[in-house]
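As structure tokens, here come the structures.
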Structure I
Amino acid sequence: MLKEGTVYKGEGTYEYLSKEYTTTFELEQVGIKWYASGINIPHEYFKESKPLSIKGILEIGNLPIKLIVGGQSNRRGQVLEASVLQSNIGLVSEISTVSSQLFGVYFKSQFSFNFEDLKIQILPTQTNLSEARKAFKGNGFISKGNVIHIKGEELDLKRVNNIIGKVCVLLTSITFSNVVFGHLNINEDQGIIIPERKMKYTSDISFSYAVMDSAPNLENFFKEAFPKYLSLSEEYEAIIFNISYALMVSSSTLLQESRMFELISYFENFAKYKNNNSPLKCLREEWIQYLDTNDFEYDLEVVKELVKLRNSLAHSAIFPKIEFSQAKHEYIVLLQKILFISLLDILEADVLIQYYDKDGWRDFGKKDELKNIQM
């Protein structure tokens with residue numbers, strides 16, 4: 001419908017301080033983001049800098065458009081350049097299909113699953129992991145990934161937007177990568193919706209996934225995990241999101257100390273919550289009770305070492321001096337494994353997971369095979 005990198009001209013009206021203004025504007029998509037420029041605004045606008053709601057027409061095809069612009073903005077005289085916060089482009093009465101470009105995930109597999117009355121497909125990306133990694137490391141560019149496609153009858157956009165956001169959280173959890181979606185393509189190019197953003201877009205992208213990239217493996221995971229995720233209480237839904245976020249940060253380009261602290265601090269809070277905030281004597285007892293209750297096998301010395309690492313990071317923001325880079329990495333992988341398996345337990349789901357031990361990256365296994373906490 002509209003092509004990325006092409007500038008589209010339009011004209012519309014907006015209301016500000018009880019007055020109506022007419023303006024021309026230009027619209028452009030750059031990656032996941034959309035920008036509007038050339039908006040004529042009154043001088044008073046910058047005293048409050050509230051978002052503007054513009055209703056008008058794009059020159060191409062006389063497409064009706066509604067825009068809400070604001071956020072990051074620049075002023076040049078009486079002209080505004082701003083991010084598009086929300087938009088509706090085109091005129092669609094009944095919606096039967098919605099698709100959206102994903103960023104931050106690059107599965108080569110195609111898989112699908114049903115949820116209630118919807119068929120949800122994840123289409124394979126045309127960008128392989130190697131190409132995406134080179135583009136990201138070379139200039140920080142985040143390549144387009146897989147595409148999500150949802151089909152149903154008389155789709156409700158608010159519901160679809162929520163479902164795509166939930167799919168992105170679960171994709172984040174199994175890739176340790178910040179997975180987000182772009183605009184919504186309605187009925188195969190009949191319309192475009194730029195939804196209000198609920199997930200923060202960052203550059204925490206992982207190119208080494210925790211799970212096997214195969215259609216049966218991914219399909220079975222979503223068939224088990226997705227219905228359970230949408231049935232969770234608000235508390236447990238927040239836990240899934242926070243674990244996914246901690247796993248994402250732990251695979252970022254931050255210092256090892258920052259990545260480890262994100263994992264260990266969330267594990268500390270999570271273990272306390274799962275233990276019903278019982279008044280145990282010390283942190284080590286908290287963690288041991290959590291591991292025992294959730295059927296982990298562990299070496300007591302490893303738990304003691306984790307507590308020592310936690311205290312060092314909490315009080316001085318550094319690892320103990322004896323820890324080498326490889327040892328730091330192994331502790332990060334260990335905490336990733338504990339939190340990831342805990343997430344799978346909450347979702348009552350399983351998936352083939354690539355695991356790491358003293359001999360390096362090994363084969364894939366189910367979660368019960370990986371509940372042995374050793375170094």
Structure II
Amino acid sequence: MSDTRVEKEIEVLIKNFNAHIKVIAISNPNELKKENKNGYTIERIINDIVKSPLKKGYKQYVSEFSKMLANEKVEILHCHDYHMLFIGSEVKRLNPNIKLIYDSHEYLKGWPLYLTNKGIFNKIKGYIVWTRELTLEKKAAQNADLVITVTDGIADRLKMNLRLNTQPIVLNNFPLLINCKEGDLLRKNFNIAKGKTILIHSGSIYYSDKQLAQLLDIIKRYNDTVLVFIGNRPRFHEIRIAVEKDIQFNKNVFFLPYPSDYASLFPILCSGDIGLLHIRNNWQAHKLGSANKLMEYSHAGLAIISTHQTTAEKINEYFHHCTFYDESNFKEFEMALIHTMNNLASFKNKALQTREKLSWGSESIKLVHAYNNLLNA
């Protein structure tokens with residue numbers, strides 16, 4: 001699967017360093033094993049056992065794969081997320097001349113994903129795996145020459161928890177500058193009347209069943225609104241199947257597959273009015289992180305209704321296009337919806353101002369500086 005952050009970073013490195021870049025990824029039977037793309041090579045050859053540190057054969061595989069990488073002519077090994085860091089750390093041990101970067105997209109200690117597992121046995125198993133990964137991350141991060149992450153809050157936690165000597169560099173995952181005008185793609189696709197306000201939820205869905213029922217009840221009661229879910233994860237399909245069976249939602253709740261081409265997402269978003277951002281605030285990774293959809297909605301010119309999140313609240317201090325509610329209080333959500341609809345044109349205009357001021361073009365300069373410093377060290 002495509003990772004837009006990785007692709008954006010590669011484009012910057014090729015442009016500024018004329019670098020020869022090879023992306024080594026986890027194998028996927030649905031994708032090519034080897035591919036040339038936009039001036040770099042992708043090799044999907046890593047066994048997915050790397051995501052199972054307690055599985056038999058894990059240590060042997062990481063050891064053998066690391067030996068292979070250590071023998072390649074590599075100046076910098078840029079590891080995206082913790083599973084790749086575990087390999088990178090072993091490569092660095094075998095070949096200390098290689099510069100190692102840990103690019104932490106998520107805050108692992110604040111991401112207790114095992115809690116979403118069904119059944120007590122799977123939760124316990126997931127907890128054991130999670131704690132093992134935390135131990136491996138802390139040990140492997142000591143070999144990193146540079147740590148990159150996505151927000152100041154996560155940078156502070158990584159420095160403390162991983163006992164880093166220097167503060168990680170923060171590289172906000174802002175979208176590329178887009179030139180997408182307000183359109184009617186969703187209205188045409190779902191035959192939505194002009195007078196109705198289109199709410200969009202894009203990407204991973206974190207509503208509990210109870211919260212989702214409350215959200216849908218509000219949408220049902222407000223005849224002048226419709227809700228469009230854009231996704232491709234199991235939770236998206238689970239909700240789609242349940243909702244499509246209920247005739248009362250046939251004309252006001254719709255589902256659209258997440259586009260395989262990331263650039264195609266923005267014409268879809270630009271045809272909506274309000275973006276929904278609901279996170280788990282009791283998970284530190286969510287509270288301190290930055291959901292991609294926050295900036296995607298903003299660049300698309302959508303007003304935003306969001307649960308309280310540090311990054312969203314900080315950005316809203318400058319642009320004033322978000323309205324917040326407590327994640328467990330959908331009466332607050334309803335009030336936020338009314339407030340947003342009453343100020344819709346103003347909020348959408350303010351959201352568009354983020355395009356120029358919070359874009360990848362300016363943010364990527366930090367990556368160039370970091371690589372220069374690393375290469376010249």
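Derivation of every value follows stated rules applied to the coordinates shown; laboratory data play no part. In this text, all values refer to a predicted model and were calculated from it rather than measured experimentally. Cβ atoms are built from the backbone, for glycine too; each structure is taken alone.
Below are the figures for this structure:
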item	result
For 26, 49, 23, 2 (P(r) over Cα pairs in 20 Å bins from 0, in percent, calculated) the corresponding structure among I, II	I
Top of I, II by mean count of other Cβ atoms within 10 Å over residues 168-175, largest first	I
Structure responsible for 27, with percent of Cα pairs over 28 Å apart, for residues 72-255 alone calculated and labels I, II on offer	I
For distance in nm of label points 7 Å out along Cα→Cβ at positions 56 and 312 computed as 4.6, the structure of I, II it came from	II
Distance in nm of label points 7 Å out along Cα→Cβ at positions 328 and 352 derived as 4.0 - corresponding label from I, II	II
Winner on distance in nm of label points 7 Å out along Cα→Cβ at positions 112 and 264 once structures I, II are ranked, highest first	I
